[in-house]
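Below you'll find the structures, each written out as structure tokens.
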Structure 1
Amino acid sequence: MRIRIINTSSHKQAIQVVSKYRGNFKLHKHFGTFNTDIKKQELLKLAKEYIQECTHQTDMFSNVSPNWKLDEVEIINSQPLYLYKLLTQVYDSLGFGGDPLIRDLVVARVYQPASKRETNQILTDVFSRPYSLQTIYRHLKSSLSKGLKDDYQQSLINYAKTELHDTLRLVFYDVTTLAFASQTKTTLKDFGYSKDHRSQDTQIVLGLVVNQQGFPLYFDVFSGNTFEGGTFIGVVLGVQKLLNNTDLVVVADAGMLSVKNMDELNEAKIQFVVGARISSLSIEMTNKIVKDLDKKDKADTEVEYKGYRLLTDYSIKRASKDIHDLNKQWEKAKASIIKPDNITRKYRFITGSKKTNYSLNTSLKEKAENIAGIKGYLTNTKLSASMITEKYHDLWKVEKAFRITKSDLEARPIFLRLDETIKAHVTIIFASLAISKILEIQTGESIHQIIKTISRIFTHTIQNKNTKQTTILETKLPKSEICGKLNKIYRLGY
């Protein structure tokens with residue numbers, strides 16, 4: 001925003017506040033006309049107050065002594081201290097508290113993800129929070145031994161209940177993998193199925209529980225060769241203990257599905273909704289489901305499976321995608337079987353081996369075509385079919401949390417060796433994710449956009465080169481669109 005003085009048809013001049021962004025001009029307010037210097041100063045004062053009220057920022061040189069000349073002024077320091085203040089306030093509002101050094105590590109991770117050594121440099125140079133690397137590692141080790149992970153989880157559960165007004169009866173669980181820039185195995189670092197398609201590197205498996213808004217509540221770390229279904233029971237029992245909720249319903253994808261898992265949850269009186277693998281059902285049951293659905297869009301049916309409710313539904317859109325993917329896999333299989341010596345991995349529609357000769361599995365293709373468009377859900381709840389479908393589709397919120405973790409917070413590749421430093425890294429990531437998600441929930445903006453906007457506000461230390469007198473000023477962002485984004489932050493009380 002800026003003040004504009006224009007000539008009027010009445011041969012006077014007028015004061016206006018305007019802005020221009022990407023070529024689009026906007027008149028924010030007309031303050032009136034003047035023909036005397038006194039009236040001009042009054043209108044200018046009103047215009048400046050309006051801009052300050054809108055942007056909540058001071059004019060770059062508003063506090064500079066009138067005796068100072070611009071050629072005498074120099075900026076001796078500039079820091080994004082408003083951003084630091086914002087992130088620390090959010091950290092404290094989540095109920096984390098505790099060690100200020102740990103808080104600074106979390107803030108630095110949200111602001112600019114980096115190694116511990118680079119983070120130390122950022123804290124020193126950008127935020128004037130100097131620590132030694134030895135002190136950082138000592139505090140991390142001490143905080144973990146004192147239960148930092150459990151403290152974070154309990155704080156977020158309390159926050160979700162009191163501030164987000166969530167009963168936490170319904171939670172969502174999924175796992176991902178975080179790769180290392182290393183091929184050396186340790187207790188945690190190991191080779192396994194990589195969701196990042198980095199099978200050549202060691203990894204860890206990360207399990208995450210979020211609420212209906214994608215707000216993180218609980219996490220755990222497992223060895224890189226852990227089967228994702230093997231993480232399910234331990235995490236669910238762990239989060240149930242923290243939640244102290246006897247009516248808990250857990251939603252998870254088909255990767256968690258096993259009769260053993262379902263029986264253990266049922267025995268613990270924990271309700272679940274998990275994805276079902278229709279392709280693993282018997283031919284008789286599959287044919288019955290296909291017949292009942294009759295390939296009618298949005299049709300659903302229910303049968304009993306292993307003592308639990310198996311609900312299925314059909315979608316024409318999903319069927320189209322399934323057939324498209326199936327045909328691509330079939331064409332790849334046909335192309336590969338022509339040169340069997342070049343086959344180095346498993347194909348869906350190829351059976352046999354180099355010793356027994358490869359062949360195309362036409363019966364599997366026919367079965368896949370038969371069940372295209374069908375999605376299944378196993379549950380021990382009494383929820384309606386539509387509610388089960390709706391809640392299962394909300395699993396994307398866990399996936400979004402993983403995207404923030406990997407993209408915005410750059411959780412991988414990991415350059416660490418010891419198990420305790422790996423766990424510390426993931427704990428810092430978890431707290432950073434909580435800050436990122438609550439800001440996104442409260443503002444409707446992505447954490448990337450929030451940081452991009454806020455990091456442009458600098459606190460400047462201005463000095464008169466002659467008198468050495470200094471003053472502190474804050475950058476003003478003139479664009480109305482940016483001011484609008486800032487107002488969302490200001491309205492939250494930050």
Structure 2
Amino acid sequence: MDKDYLKRKLRGCLLGRGVGEALGRPFTGMNDPMDLVFYDPVPSKDGVLCTLDFQLLWLEVLKSLPGGPVADRDLFAQCWLDHVRYSEDEYAVALRNLKNNIMPPWSGSFDNFYCDGFGAAQRAGLWAWLAPAKCELAAQLAYEDACVDHDSDGIYAALFLAAFESAAFIENDMNTLLEIAGTYLPKESRLAGVLADVRSLCAEKKDWREVRAALLAKYECENLTDSVMNFGFIIAALLLGEGDFERSILIAANCAKNTAANASIVGEILGLLNPEEIPDKWWKDLPERIAPGPDIADLQNPPRTLTEFIDAVVELAEQVALGEPLAADEPQWDQYLIPVKCGVFRKWARLNERRTPPEMECMKTAYTFPGSFNYLDSYEVPANSLYMMKFEFKIEERKKVRVVFNSNAISRVWLDGEFAFGRDGGWMSPSYSTVPLNQFVDAEVEAGIHTLVVGVAPTEPDENIYWVMGIASCSDRQWLPYTFFDNEEEV
């Protein structure tokens with residue numbers, strides 16, 4: 001493909017991404033629809049154009065390979081261990097799994113509350129840029145990338161967007177592009193379902209608020225980065241915006257939830273399709289600077305400007321090949337079971353619940369959980385009772401840690417015999433940096449074995465109980481591997 005053509009397309013694509021990200025960033029996580037008409041605030045020239053952390057990392061690694069730019073999941077997994085320091089959501093879970101020698105694709109699927117998150121989709125465009133008009137290759141590369149930290153719809157969203165943008169180098173019709181990219185979604189997936197629903201809704205309704213309300217009635221998720229919910233907003237913006245850049249990015253941002261990602265992807269797509277049709281007022285104040293963020297470490301010589309980044313992409317475009325990952329056996333999951341003692345504490349009274357843990361003799365059953373993300377059926381907890389669980393975890397050396405137990409249910413938590421926190425149900429976001437209030441405690445702990453005692457009860461009689469627990473280091477914000485399942489002593 002002609003290099004000047006590629007550069008023109010990529011410049012529009014990246015400017016559009018920068019516009020959308022700057023528009024949506026201040027409002028990420030907003031739950032209700034908004035009424036933005038322009039930036040609030042206007043972006044600063046002192047910042048960076050947009051977040052391209054993984055794209056910069058993959059470019060540097062691929063161009064340095066002695067045998068040429070060949071990509072596969074094994075390469076990406078090693079890059080994660082060497083360079084990635086994210087503490088959020090699926091990124092943190094993937095790092096914990098990789099440190100526990102759980103390799104992809106299981107690193108993305110095992111014990112991952114955020115497996116359907118949108119992180120892989122946000123970086124999938126790179127594979128389209130490196131494989132323009134080669135949808136199959138772009139989707140295959142996106143899979144090798146995404147399976148490190150995602151599963152199911154989190155992967156499918158990446159495949160869809162990689163194929164969509166790859167085709168967009170030679171195709172401009174929105175419905176044709178949706179049909180092409182839609183072939184990469186399994187028919188039974190939730191993502192295929194929301195794609196069909198949003199196309200039908202947009203054909204019937206022209207008000208994005210009505211479409212948004214209908215989508216949320218079926219697909220709303222507490223996880224603000226959920227790929228299915230946000231995918232619906234993105235497709236709605238593309239269809240209802242009818243090719244108009246400003247209208248499209250405003251719909252994407254005003255739908256709320258994962259605003260920065262949604263508006264940036266819509267901007268990226270519209271900028272790719274029509275590079276010269278981004279209104280001046282949207283891009284004239286954007287910075288040209290490109291730089292990795294603090295969660296990507298030890299890059300040697302990344303591009304520093306938009307032009308340098310585009311040149312680096314064009315240099316590798318149509319050269320990247322799909323590698324063949326090493327054959328890997330599925331992990332022996334028995335080694336990742338978490339031992340627990342459990343039982344039911346009856347006649348639970350809130351008046352004295354904080355003084356000591358409830359009667360320990362109620363915990364008579366030894367059991368194991370397959371990881372830190374688990375659930376109980378509501379019928380297992382009688383009325384006026386707490387379902388009690390006693391875990392042990394090991395700390396190798398004295399350090400300050402964040403102990404997390406995030407549940408949708410009534411929860412009470414004691415650390416080493418002292419009441420730590422609890423709440424009467426609520427939303428779940430079990431990430432080091434976004435865990436809700438009253439679902440964690442920061443504590444200085446000594447080296448050795450510690451006890452975590454938890455009592456849970458459903459907020460409603462028929463509501464199942466879900467939870468995610470973990471121990472993170474306060475110094476580097478990372479989940480500590482091994483803590484719960486690498487104990488030599490029995491619970």
Structure 3
Amino acid sequence: MNLLRLTATEALALMEKGELSSAELTGACLSQIERHDAEVSAFLKLTAAEAHQQAAAADAAAGERPPLAGLPTAIKDVLCTRGVTTTCASRMLENYDPIYTATCVEQMTAAGIVSLGKTNMDEFAMGSSTENSAYGPTRNPWDLERVPGGSSGGSAAAVAAGEAVWALGSDTGGSIRQPAALCGVVGLKPTYGSVSRYGLVAFASSFDQVGPLTKSVKDAALMLKYLVGKDPLDSTSVEYPETVMIPEDKDLQGVRIGVISELQTEGIDPAVKDVFDRAVTTLEAAGAVVTEASLPHSQYALPAYYILAPAEASANLARFDGVRYGFRAGGGDDVTAMYEETRSRGFGEEVKRRIMLGTYALSSGYYDAYYGQAQKVRTLVVQDFEEAFKQVDLLISPTSPTTAFKLGERTADPLTMYLSDICTIPVNLAGLPGISIPAGLADGLPVGLQIIGKAFAENDLLQAARGAEMAIGFDGVSPLIEGQDK
């Protein structure tokens with residue numbers, strides 16, 4: 001049995017029957033990290049000793065085991081972890097040791113997970129390729145010359161490479177779903193407010209949301225079950241309206257699915273479009289009622305996002321000033337010079353670009369023309385989704401317009417890089433839940449199918465995603481896992 005192929009759900013079942021121990025599973029993940037992470041670079045900080053201790057404790061637990069006991073988990077390095085450095089892949093926080101742990105990590109720890117360490121990402125979650133990390137890029141386990149997507153590229157790559165059973169990520173404009181698509185795994189962005197953001201280092205506070213990267217839809221539901229809930233430390237979190245259910249193994253009979261016409265034509269690679277079209281046909285064969293759906297203002301979602309998100313980033317990142325915590329540049333004749341030197345040296349190019357964009361959009365004389373207009377577009381996108389959901393139960397599109405592109409291919413062209421999120425950004429503008437599942441391969445690389453649901457209707461979304469997952473029957477794994485078959 002190849003332990004690296006096991007989903008979290010399968011691993012739990014084996015551990016409950018006494019046929020697998022957490023020590024064995026954790027050891028398999030750590031061995032895979034030792035074999036391959038020098039080339040993949042999924043992890044920034046490995047906590048191997050602590051992981052072995054947690055696995056041993058899970059195996060020795062008497063009586064009723066915690067629900068997620070012993071599952072080796074990777075954590076995106078944007079989530080604060082007390083006693084473990086949290087860098088956000090930035091020189092600005094190179095030696096930052098938080099004095100508290102993010103609520104979502106606390107909840108997962110209470111449920112029994114084994115923490116393997118912190119994963120690489122685009123600096124401060126700003127990027128679509130994990131090439132913006134101050135500590136070097138992560139590579140795609142399907143092809144080490146290609147990107148894993150971003151900004152949760154380290155978490156997606158860790159799962160795809162068999163270095164973790166599942167992982168925590170965050171999604172601001174597609175940062176869970178897009179890397180999930182490029183790495184051939186499942187990625188879920190929950191409804192905004194359903195998961196606490198306390199301890200998530202903020203990029204854009206009205207967009208950011210924590211969620212799972214997993215090997216199956218059932219695993220995504222299982223993790224979500226222990227992530228949702230009202231947190232008194234996060235005023236934007238809400239009490240989740242229903243119990244998160246593990247989806248059943250059933251088809252899509254009678255489910256009304258709308259194919260978003262605006263998100264399957266312009267800019268979509270023909271090979272991706274071909275895989276997507278085959279997936280749509282498969283969903284119909286599984287009983288779904290598939291029709292065309294329209295989001296008329298989705299063409300404006302990308303430019304609106306790249307005004308609103310940088311505007312929020314410029315405010316959120318103002319706290320990194322070299323005074324309270326994090327990196328501080330030496331020299332300078334006065335405090336202003338110290339600020340300038342600290343932020344110039346501490347932030348990478350993409351972060352500085354977005355801070356400047358956001359500051360400009362919020363500046364006097366331009367606020368109404370840019371930020372104000374973008375907020376109006378956001379409202380129109382929300383209304384588009386509301387109208388569409390009057391006709392269908394779910395909406396679908398490709399997750400990413402292309403498969404994984406080569407390292408360095410887009411770094412000199414920010415606009416082309418931003419287009420990587422053209423299909424995912426409307427979901428974040430509206431605060432809706434969305435999931436990416438593998439739809440097949442194009443030229444040997446994974447293609448993702450994005451399914452979008454109504455707010456707080458994750459149970460319906462996950463059930464449909466499970467039906468789609470069964471119908472499509474994707475069973476591919478990256479060569480790094482395939483090579484470990486016995």
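Read the figures in this text as sums done on the coordinates, not as results from a lab. Since this is a predicted model, take the numbers as computed values, not measurements. Cβ atoms are built from the backbone, for glycine too; each structure is taken alone.
Quick one: Rg and Dmax of the Cα atoms in Å came out at 21.1, 71 when computed from one of 1, 2, 3, so which one is it?
Details: 1: 29.5, 100; 2: 23.7, 75; 3: 21.1, 71.
Clearly, the read-out refers to 3.
Which structure, out of 1, 2, 3, was distance in nm of label points 7 Å out along Cα→Cβ at positions 218 and 234 derived from, given a value of 1.4? Checking each candidate, the match is 1. Tell me which structure, out of 1, 2, 3, gives 0.9 once distance in nm of label points 7 Å out along Cα→Cβ at positions 322 and 346 is calculated. The correct label is 3.
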